[in-house]
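Alright, structures below, take your time with them.
Throughout, read-outs are computed from the coordinates displayed, never taken from laboratory work. As the structure is a computational prediction, the values presented were derived from the model and not from experiment. Cβ atoms are built from the backbone, for glycine too; each structure is taken alone.
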Structure P
Amino acid sequence: MRISTLLLAMLMGAIAAAGAPRTIELPADTVHDKIRGGLLGQILGDLNGLKHEMKYIAEPGNVERYTPALPEGAWTDDDTDIEWVYIVEMQRSRRLLLPPARIAELWKAHINRRIWCSHRYLRQLLDLGIEPPLTGRVQINPWADFNLSGQFAAESWGLISPGMPRTAARIGLHYTHVSIDGEPAQATQLFTAMIAAAFLADDVGRVVEAGVAALDPRSQMRRVVADVIHWQQQNPGDWRATRRLIRDRYSLYGGSDVRDRNGVMLNGAATIAALLYGRRDFAETLRQAFNFGWDADNNAATAGTVIGVMRGQRWIRGQGWEIQDRFRNTSRDGMPMDETITRFGDRLVALAERVIHENGGARLQSRGQTLYRIRVQEPANIEPLVDAATRDRELKAGLRAGIERGIVRGASAEERARAAYLAICLDQASALKARHPAQWEQATVALSAYPKLMHVLFFDSPLPAGERLREKAIAAGLRPPAQKAQFQ
């Protein structure tokens, strides 16, 4: 299972050289089975992993035995239910890429509780009228440069893009940029490409190889994966040694800060390691993900998706594990209350057929069998890293005029508050305060009237970006609230 340094002959050697796309034909039943297997693997990893979440930070876990099970069925958790909201609307509207304004509406209508970190922060930005992808820019959202949602809100996009890793990454980035940017966007491309490639590969090494090809060569995620591959090859029988090496190299704050718990580096490394040490064994892969620790449920969900695609739902169901066909809505306002795992899978199957069609493929009949003709893609990096200085210049140039207009002539308290927040984030507050002191004061008063945003700004923002943003907010005239806001 060695990883080729040339990154060629991807996807079981079935793909021709770049620029010469190849079509393959697969039985529709096989594609559907793999989609459903990936979904079930994701759900099992997520919900069976919850009791291990954030339990193993300095040291690994010690889970010796694990049997996958959902005896009472599944329920909504943020590893699956953010994507679920999008998927239901994508199916209803027959659109793969929902417009940013519609994404904002979906969040306001459905995603109001049981959200954390970058998701909780962006939800408050939406109330100011800030829409994606601004909600996922690190200058605006201090979680965005490391948050794990670039991984755990991405698996579905690989499931609906069988054999099409570039399309999987493109759809994935459209939705994960709601909450993240930078290296987490590289993680989106890594894992969506791996899941899409798993439809055509029978070897974990080749699947990881496809993910590597989807990364910007300059990215830290590229180094993370290379390190884990190297350490696993050095220590093929000692996963604890690899876990120790991951911790020592990629912990930034000795495990004490949220970046060492919720970040893509440690968790991405743990996910790749679980796959390599799990060696295509479903239960063993998830057990490894639990023991590697950190945000273990999310890592197990991603790894479970990959192996679930490779194995398929029929194989998973055939193991005799107790799995009830329920998907209870416990967290998403206004969403279906009668969902099942099967119906969730139906939605993914319908979207996958649309993706196949929109990418030059087709559904066809041959000798009494339903097939999909799929235009297979080589994995490749479709969104290179954008350095922070370039992103900063782009945002300042694009938003400067609108910010000043909102401060001086804002027609509503929301518009003035939005302008003040963006001005603080983009270092325009001091100049606007000097030029328009009365209007600036009105705008900061309007901004202070958003208690949940003030809470996430002053009490729930990570180092170091959160600290810098708090300092700028205080310099601009904001003060920490007297008490914390209440969240569900």
Structure Q
Amino acid sequence: MEKVKELWLKNKYNIFIFIGMIIFTIVICTNFIKPHFALDTYCVYSYDSQELISHFLVSNRIFSALARWIFDILKTPFYINMEILTIIGILCLTTSWFVLYKFVVNLKKYKISFFYNIIIAGITFIIIFNFCTIESLVFWESAIMCLGILCTIIAGCVFNSNMKHSRIKAFFILLIGSLCYQGAITIFIPLTLVFIAYRYKENIKCIFIETIKAGVIYLIVMLINLIGTKIFSYVFNYEFRKMTALSIMDLINTIIRFTADMILTTFGIGTKYWYILASLVLSAIFLIYVIKNKKSKFYILEYIILLVACILIPVLPMLVTPIENQYLETRMAMSFGSSIGILILFLVLVVEAQKNVCLKYVIGILVSIMVVLNCMYYIIASSEMLSTNYLDRNIAKTIIKEIEKYEKETGINVENIGLALDKKAMQIYDSQNWLGVITTRSMGTEWAAKETIEFYSGKKYNKIDVPINYEERFLQNDWNLFDKEQLIFDENNLYICLY
């Protein structure tokens, strides 16, 4: 008891902070605790164990495959393991926030003000909780994806710590994070660069050497991942990640296309150009302080490299991917989503712009705005996701009723489902905003619609092709709402038009 009491007295301040962070996180993530479904979640339910495990393995997501295998052994109900994974995911995100906050605060050897503590808590919050990391709570394997974020944060902190063999430890922790989800480790380089810039202030030689070390660790981890995907692709005879050597023009076009999608439209999420506005405000604050206080011009170079790293790191894998297989989702660009927070952290930790009284309050206001906006996004996006789930469920159940009615009237059991599209198939429902996978309709997606029906009916169906005459008939229509004319029964087949 004495040891417990001693530990409590020694760490009670940190315990209270962590509990406060958990409560705050639960408030903004309440909707995620409720049963929720991404398109892939229906597939997790529908696919048999071997099929899903092999799907995870060919993308080298070993821990996701392990989670499915464990739940199969334990035979836990689908809803239960969803809830377990979500709760673990929320705890991992909170822990990531706490670890990053404590590491940044402890970097200062002298006593820091209450205002500084609050600012760092806000900055580290928007690094962890943003419109790109939110998808880590959307999918079935949320705990694994969030664990990837936690490992990345720990790896960045360990790399810049004074512990023995810190680089080796950081490498293995980052490797574990990449085996959880590769998109999470994109945060490692820009975050590590901020800490390097602080630890070796204006020592260009040390900054250069440490940056090379961090880059080598990241590249080795990515190389191991690539080798892993190739091995599993060979084992399961399915190539998940195709690679190729792009031409110079294709390389340039790929970089321009994806960076524009991120910088200008933020993947179509939110108001256009908001990211440019936010980064311009930050850059103006940074330049004003550096020039006015005659700070080293090397800070400007560091700032530019930091911003470029946040944006380009998620694009790098696309540079060796065939054009037809290229795609970039927000969850694959977590460094970009964290970039505003990382830039502010550089401004406060390295440049120490908050020492200027005016800039101190400007930064405080900016951080407060970003915290509020990110909280609102988490709440609104999760609410929109539940609305999408509700609408998908209603359509799926309506189709199930039609199937039961047909089977009762004809005595024929429907065994096969074919899917086609109308003239202008929609990815989201009317009146909803585009929020990526969060509001994408499962009953409007060819690879998830059958699985959604299977989830709500409890029955399995074979997927078949739709005859050309039916496809042409569907293409003559442009529905905005579900209509029973979108269903065609033919013997034991059902052909559905996704609108």
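Comparing mean count of other Cβ atoms within 10 Å over residues 192-199 across P, Q, which is largest? Walk me through the numbers on the way to the answer.
On the way: P: 32.5; Q: 22.5.
Top value of mean count of other Cβ atoms within 10 Å over residues 192-199, among P, Q, belongs to structure P.
State the single structure among P, Q that was used to calculate mean count of other Cβ atoms within 10 Å over residues 40-47, giving 28.0.
On the way: P: 28.0; Q: 20.9.
Here the read-out was taken from P.
Of structures P, Q, which gives 25 when relative contact order in percent (Cα under 8 Å, 6 or more apart) is computed from the coordinates? Intermediate values should be presented prior to the final figure.
On the way: P: 25; Q: 18.
Source structure for this number: P.
Given structures P, Q, which gives the highest value for distance in nm of label points 7 Å out along Cα→Cβ at positions 88 and 480?
Numbers: P: 3.8; Q: 4.5.
Structure Q gives the largest value of distance in nm of label points 7 Å out along Cα→Cβ at positions 88 and 480 among P, Q.
If mean count of other Cβ atoms within 10 Å over residues 112-119 computes to 19.4, which of P, Q did it come from? Kindly include the intermediate steps, with their values, before the conclusion.
Numbers: P: 19.4; Q: 13.5.
Corresponding structure: P.
Name the one structure among P, Q that helix-only ellipticity at 222 nm (-39500 (n - 2.57) for each DSSP H run of 4 or more, over all residues; to 500) of -17500 was derived from. All intermediate terms of the calculation are to be shown ahead of the outcome.
Details: P: -17500; Q: -21000.
Going through each structure in turn, the value belongs to P.
Given a value of 50, 11, 4 for semi-axes √(5λ) of the Cα gyration tensor in Å, for residues 336-407 alone, calculated from one of P, Q, which structure does it belong to? Walk me through the numbers on the way to the answer.
Working: P: 43, 22, 12; Q: 50, 11, 4.
Going label by label, the one that fits is Q.
To which of P, Q does the computed value 0.98 (Rg/Rh (Cα atoms, Kirkwood Rh)) belong?
Numbers: P: 0.98; Q: 1.01.
Going through each structure in turn, the value belongs to P.
Comparing FRET efficiency 1/(1 + (r/R0)^6) of positions 64 and 416 (r between Cβ atoms, R0 = 35 Å, to 0.05) across structures P, Q, which is largest?
Working: P: 0.05; Q: 0.70.
When FRET efficiency 1/(1 + (r/R0)^6) of positions 64 and 416 (r between Cβ atoms, R0 = 35 Å, to 0.05) is computed for each of P, Q, structure Q gives the biggest number.
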